[in-house]
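Participant: These notes open a run of structures that come right after.
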Structure I
């Protein structure tokens, strides 16, 4: 299989983490894609130009980090990062959705900051900055509950990646002044898959 990524995308990082968590390094070739440039050869592989993008063993391509991560987690028939469909407890799904909301907001902020200063929207930047702070306050209390303290799931991985993305891309360290969230993220950084995929700044 081929997994197309950029090394700065938090969504592609999630797929790279799942490859490592599930021991799929021998089955999945990780390929750096060139995006956001005119006429990139990658657009012939994935016309949307988004990452991550996975081509499976049958040559079928799929896009979207949630879909790709769930697919990779299920390959051995023993998914452990996703809640089984038969599990009626939606707590993990709620936590993951909130973590994705945080990551999505930071991604909007980062894209806005890439624009020339005269083209940036102060309203958008302010909205996403405020949302990030509100979400971090929420996670400061949530990480002390049993689910985030348990074995890693996609919810754990998305939250850790979002917090790292904020810190490395200029949004700010959302664990500052939030000791429980900081301690939780330090523990998450003990995962070899997070260390191996960390963006160096």
Structure II
């Protein structure tokens, strides 16, 4: 009701102000001295008021509801996306930790295998060294025996050779005890 009073008051003002200006400029559609122009302005104002009331009371609240629902849906989707992203980040962190753990375990297994291989190689080397030492000791013993046997043979050969040489040079037989003593001292000096 207030709006109709305001419009009723505004229509005569419009007719007063615009009518003279419009009529003076020669625009017949703004000539408010004719009842047709006044009726058009009143009906235009009523239609505008009706449209305003319909839009403000019925259409705009529905549009507002749709926009609010849409905003809440978008907000919900964003929250769901944030939660999914947080879960994905957590999964990535778990995967990274699992990968690091697996790498550490693999490295530990490789180190352990390398240590075992080193220990096995060291044990095998020690075993081979022991066998070689035993063979070397055995060879040294055999060499010592061969040397002793050779030396004994040398002593005997030297005795016989010296006796033969002495006999050929002097024509007499050599004293065996003196010959053995001279050969023993000569061999001991070497």
Structure III
């Protein structure tokens, strides 16, 4: 699929996330869990449509799925990711929901000519039911959770007031968005240090 949406575009649209390489991570991050009560960034049809529009370049073509289905998949994704970070197994319901989403719109591999070369391309089959985009997001999650090397890069933002998840491309990365959470944390530390002086 295509490149991730730009961080600036996500933030400007009201999504406190970092345009991660995986749509599944961006979806998991549409619920802010570090605030009480948690805030759902795709609660309304307009919010969901805006988020989907930002992500659609990375997803198989098709209609925006029902908001309830998107939020159910988000809950399952968040549970399996949080479970890994907490060192526990995810709920059976979350695993079942991921498997059901990916199975609902199967895909097949096909060969296509692009320029002077042949390439492999996935063809999604929504004609069997389901939503190809949700199946694609569920597949990303399953592939991440079953790839130990990639899973080692899964992190939660180091800002205690943030619940965002990300894949650290560099071992030193500790913030979801350095210009946002990183700066806020550094400013808070500086303020705390000067206040004690």
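No lab work stands behind these numbers, since they all come straight from the coordinates. Small disclaimer: the values here were computed from a predicted structure and weren't measured. Cβ atoms are built from the backbone, for glycine too; each structure is taken alone.
Participant: If Rg and Dmax of the Cα atoms in Å computes to 65.7, 189, which of I, II, III did it come from?
Facilitator: Here the read-out was taken from II.
Participant: Let me ask another. To which of I, II, III does the computed value -16000 (helix-only ellipticity at 222 nm (-39500 (n - 2.57) for each DSSP H run of 4 or more, over all residues; to 500)) belong?
Facilitator: It was calculated from structure I.
Participant: Okay, next question. Suppose you compute distance in nm of label points 7 Å out along Cα→Cβ at positions 77 and 173 for every structure in I, II, III: which one lands on 13.5?
Facilitator: Derived from II, not from the others.
Participant: When distance in nm of label points 7 Å out along Cα→Cβ at positions 149 and 181 is compared over structures I, II, III, which one is greatest?
Facilitator: Sorting by distance in nm of label points 7 Å out along Cα→Cβ at positions 149 and 181 in descending order puts II first.
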